[in-house]
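Listed after this line are the structures, all set down as structure tokens.
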Structure P
């Protein structure tokens with residue numbers, strides 16, 4: 001008979017970030033795009049929009065900006081966040097969290113929380129995000145202080 005003992009210790013990940021000053025290399029960008037595409041699962045997008053969000057976050061052009069937070073255990077990416085600046089304030093949050101994903105085999109270990117805490121620390125101003133009602137990450141956002149102020153409605157042409 002074998003038994004599995006779940007470890008109570010949560011791994012401390014190495015966190016790095018990319019932005020307009022610390023711009024990603026082609027390989028770093030590809031690695032993050034591939035990671036997000038795989039681990040966003042049903043909440044994700046195709047690779048081109050993910051790449052566009054990363055390029056926007058790391059752009060030095062006026063009206064663009066933000067950052068990408070990457071969490072690693074050893075050399076392996078275990079989580080990533082992409083935040084874009086909106087260029088607005090007071091009536092629309094200054095930042096929008098576009099993507100966050102944690103490796104499916106590493107969920108529940110506090111990695112998402114570490115990535116979100118670093119993202120909140122790096123952001124200048126408020127952060128908005130969109131989350132599907134059935135997404136388990138919704139509970140994490142609520143624990144971190146995110147609230148649901150509006151019901152989002154969209155018109156698609």
Structure Q
């Protein structure tokens with residue numbers, strides 16, 4: 001039995017690992033091509049045929065799937081995907097405790113964050129907020145609607 005499938009599988013895993021660092025969906029498409037070549041090798045295709053399968057599937061995914069993924073996960077106007085704390089900016093939050101310029105706590109997407117108010121004043125628990133920036137491990141927030149109290 002040929003071990004060619006193992007080489008293609010290792011290549012797919014390596015490309016997937018590179019994608020985890022790059023986050024631009026290029027290496028993910030190449031990993032898809034390598035997985036297709038792995039299947040070809042398991043069915044007994046020769047190495048040159050698996051090379052063609054890899055090239056065709058990778059190219060097809062780069063042309064069709066990658067643009068869809070970039071538009072779905074990338075920022076408006078293209079570019080790299082927004083991940084980590086950058087993805088929290090602009091999201092809605094809810095005050096868990098009283099929040100002022102010195103601090104407080106807010107729930108953002110199911111997680112409770114240390115927060116501080118952008119500007120003066122204070123907000124009561126339950127107030128709807130919008131995340132304006134992340135400063136270290138602190139979410140800087142502002143009320144969605146002005147407090148009328």
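Across the set P, Q, distance in nm of label points 7 Å out along Cα→Cβ at positions 44 and 84 reaches its highest value in structure Q. Of the structures labelled P, Q, which one yields -8000 when helix-only ellipticity at 222 nm (-39500 (n - 2.57) for each DSSP H run of 4 or more, over all residues; to 500) is computed from its coordinates? The value was obtained from structure P. For which of P, Q does relative contact order in percent (Cα under 8 Å, 6 or more apart), calculated from the coordinates, equal 15? The structure behind it is Q. Could you tell me which structure in P, Q was used to calculate distance in nm of label points 7 Å out along Cα→Cβ at positions 28 and 52 as 2.4? Traced to structure P.
Given a value of 129 for volume of the Cα convex hull per residue in Å³, calculated from one of P, Q, which structure does it belong to? Matching structure: Q. Each of P, Q could give mean count of other Cβ atoms within 10 Å over residues 20-27, but the derived value 14.8 comes from Q.
Can you tell which of P, Q yields 2.9 when distance in nm of label points 7 Å out along Cα→Cβ at positions 68 and 92 is derived from it? Checking each candidate, the match is Q.
Each of the structures P, Q was assessed by FRET efficiency 1/(1 + (r/R0)^6) of positions 36 and 108 (r between Cβ atoms, R0 = 35 Å, to 0.05); the largest value belongs to P.
No value in this document is a laboratory result; all are computed from the given coordinates. Here the structure is a predicted model, which is why all the values come from computation and not from measurement. Cβ atoms are built from the backbone, for glycine too; each structure is taken alone.
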